[in-house]
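Please go over the structures that come below.
Each value in this text was obtained by applying a stated rule to the coordinates, not by laboratory testing. What you see is a predicted model; the values in this text were computed from it and never measured. Cβ atoms are built from the backbone, for glycine too; each structure is taken alone.
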Structure P
Amino acid sequence: MVNALHTILIVDDQPGQRHELVELLRPYGYVVIGECSDGQDALEKVHSLRPTACIIDVTLRNTDALTLMARMRRYYPETTLFATAMPSQAQLAMEALTRGAVDILLRPFGRRTVVNILSRHLR
């Protein structure tokens with residue numbers, strides 16, 4: 001499956017988590033066009049890069065991830081938003097769905113699960 005038409009921006013304040021997603025998505029043809037660790041950088045990169053999708057951690061340091069999702073949904077409705085969360089963050093993950101995320105990627109990530117979720121929403 002090749003998804004070169006789908007470009008991804010990863011927003012997570014943990015470099016290791018960003019790297020894990022990049023490595024997980026690369027073999028399936030998804031192109032990670034940017035990574036950032038805070039909301040301001042994320043908004044700037046969405047504006048300049050216009051990714052197909054953003055994968056946003058629900059617990060960003062120094063940024064309210066839910067507000068970030070709502071702003072992205074309002075100003076960049078063409079960008080599909082996904083939230084990442086731990087199972088213990090179920091309440092935040094559910095709130096992310098009301099703020100613009102189309103689905104939740106639960107950690108620890110299962111390669112096939114993540115790819116199936118992305119391919120279901122990115123056609």
Structure Q
Amino acid sequence: MRRRVYLDDSADSRRLRRELETRGFEVEAPGEAGLRGADDSAHLAHARETGRTIVTYNAGDYHSLHRSAGDHAGIAVVYFGNTPRDMRPAEIAEALRRAWRALGDLDGQFVVLNQWRRGRR
């Protein structure tokens with residue numbers, strides 16, 4: 001099974017994309033989907049339609065969408081704000097790989113990647 005992800009505007013960076021692709025993820029970004037600057041519900045709808053887990057740093061809004069959106073291919077969030085514990089792109093990619101391997105399928109799940117960093121699981 002190919003691990004397909006979509007980076008929303010908040011998570012869209014070349015460095016994160018490279019780290020994810022190095023770990024075997026197929027990555028799509030808002031610019032490729034024609035959604036740069038779109039609202040979060042449009043990003044989630046696109047991810048759902050294309051069967052991709054969405055990766056975002058906008059945890060609050062996506063938690064609300066998760067509760068109201070029904071089915072989706074997974075929402076993987078990263079919380080920031082505490083500099084010593086903030087995750088680098090390589091740590092984010094590795095945490096997503098680790099979560100995917102452990103859970104097998106992220107469909108319908110709201111996954112906090114901070115909980116999957118090395119030494120946490």
With distance in nm of label points 7 Å out along Cα→Cβ at positions 16 and 104 coming out at 2.3, pick the structure among P, Q it was computed from. P
For 2.4 (distance in nm of label points 7 Å out along Cα→Cβ at positions 64 and 88, calculated) the corresponding structure among P, Q: P
Determine which structure produced the value 12.9 for mean count of other Cβ atoms within 10 Å over residues 32-39, calculated from the coordinates; the candidates are P, Q. Q
By the measure mean count of other Cβ atoms within 10 Å over residues 40-47, tell me the structure among P, Q with the highest figure. Q
Suppose relative contact order in percent (Cα under 8 Å, 6 or more apart) works out to 25; of P, Q, which structure was it derived from? Q
